[in-house]
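Take a look at the structures listed below.
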Structure I
Amino acid sequence: MDKNMEMISDKELMTAFKNDGLHIFTDVTALEEFLLSRSWKNTNLLWMSSGNFGNLNIEHLAQKITTPK
């Protein structure tokens, strides 16, 4: 846990956002795999966090996402 805060559960987040399809990641590798598995053509991706995404190299990930396969 970061910032000495109690961890909120996945269920509490889904309820708060009223979205059962919400994707919640607590593992940086799972987050990266999920993002790389999607097509981002003509799409915007908004990053919001009070942290650093588990030290994920966002510039490197952005390069992978925007480079045609």
Structure II
Amino acid sequence: MTQVDRVLEHLETGKTITSLHAFQDLGITRLAAVVYILRQDGHDVKTRTISVKNRFDEDCSVAEYFLEQ
């Protein structure tokens, strides 16, 4: 199974994904590159910006990817 397959399978279950989740759970370090390929393949992957705390307890923003159901 490729990284693209893993991310697509994850998104098709209705879940969202961030780069941290992709690294921890799927072993993917360049999630944006995988999302780019999915979009090139015709999948309508959406992006929203969410606020999270980093390890220093500072506010920051990250991309969260999802497929609309």
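If helix-only ellipticity at 222 nm (-39500 (n - 2.57) for each DSSP H run of 4 or more, over all residues; to 500) is calculated from each of I, II, which structure is the one that comes out at -10500? Before the final figure, lay out the partial values.
Details: I: -10500; II: -8500.
Answer by label: I.
Work out distance in nm of label points 7 Å out along Cα→Cβ at positions 9 and 41 for each of structures I, II, then name the structure with the largest result. Don't skip to the answer; put the middle values down first.
Values: I: 4.1; II: 1.2.
By distance in nm of label points 7 Å out along Cα→Cβ at positions 9 and 41, the leading structure of I, II is I.
Taking mean projected area of the Cα convex hull in nm² as the criterion, which structure among I, II has the greatest value?
I
All of the numbers you see were taken from the coordinates with simple rules; none came from a lab. Fair warning: this is a prediction, and the values are worked out from it, not measured in the lab. Cβ atoms are built from the backbone, for glycine too; each structure is taken alone.
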